[in-house]
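Enquirer: The data blocks that follow each hold one structure.
Each value in this text was obtained by applying a stated rule to the coordinates, not by laboratory testing. These figures come from a predicted structure and were not determined experimentally. Cβ atoms are built from the backbone, for glycine too; each structure is taken alone.
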Structure 1
């Protein structure tokens, strides 16, 4: 059994035209998504979005506001403690962007297991 599952990445959002997470809280200029299976083989996922403005006052479920144009070191200390159901098998880690016009960057990504 593993004790911890940590996600680390450096995120920078320079600009985006759609505020917050968009109309459905699913359109962030940076999104990290982990697809996994639990111990019974059932599919599950977790995602976290980053944005730097929300002038439209859109929902920001699973989102985090960061300063525009500044590198932000993100670390989720132990995904095993927050994911329900807990992961047994990691299928994929995807980093992508969604929304309208945006400029964003990601560096130094890592998934650490102990």
Structure 2
């Protein structure tokens, strides 16, 4: 079995464990997963096709939107639990990993 597959599988289990343990303190447990999934999304903001191949500039747009939303809510004195902030930052880490994977820095 491929060792990189095993590493990815162990990371996925660790992510699931962290999100599950953080969501236990929330009234609506699905919110931590939702914030994680939104902040982990990356989108190409620039694409170019040449003879050498395609180039896509990936950007963590979900993380930027969530951080703006959380900061605006914070300024309106709406307090979000620490689990939401942790899930958002964990999603940002995954989005950085996905963009490195898309650029070919990490080879599967």
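Enquirer: For which of the structures 1, 2 does the calculation of helix-only ellipticity at 222 nm (-39500 (n - 2.57) for each DSSP H run of 4 or more, over all residues; to 500) return -500?
Expert: Details: 1: -500; 2: -21000.
The read-out comes from structure 1.
Enquirer: Which structure, out of 1, 2, was Cα Rg over 2.2 N^0.38 Å, for residues 18-57 alone derived from, given a value of 1.50?
Expert: Working: 1: 1.50; 2: 1.96.
The structure behind it is 1.
Enquirer: Continuing with this model, one more query. Ranked by distance in nm of label points 7 Å out along Cα→Cβ at positions 2 and 50, which of 1, 2 sits at the highest value?
Expert: Working: 1: 2.1; 2: 2.8.
With respect to distance in nm of label points 7 Å out along Cα→Cβ at positions 2 and 50, the highest-scoring structure among 1, 2 is 2.
Enquirer: May I pose another question? Identify the structure, out of 1, 2, from whose coordinates relative contact order in percent (Cα under 8 Å, 6 or more apart) was calculated to give 29. Intermediate results must be reported in sequence, preceding the final value.
Expert: Details: 1: 47; 2: 29.
Source structure for this number: 2.
Enquirer: Then there is this: For structures 1, 2, which has the highest computed value of Cα Rg over 2.2 N^0.38 Å? Before the final figure, lay out each step's value.
Expert: On the way: 1: 1.09; 2: 1.26.
Comparing 1, 2 by Cα Rg over 2.2 N^0.38 Å, the maximum is at 2.
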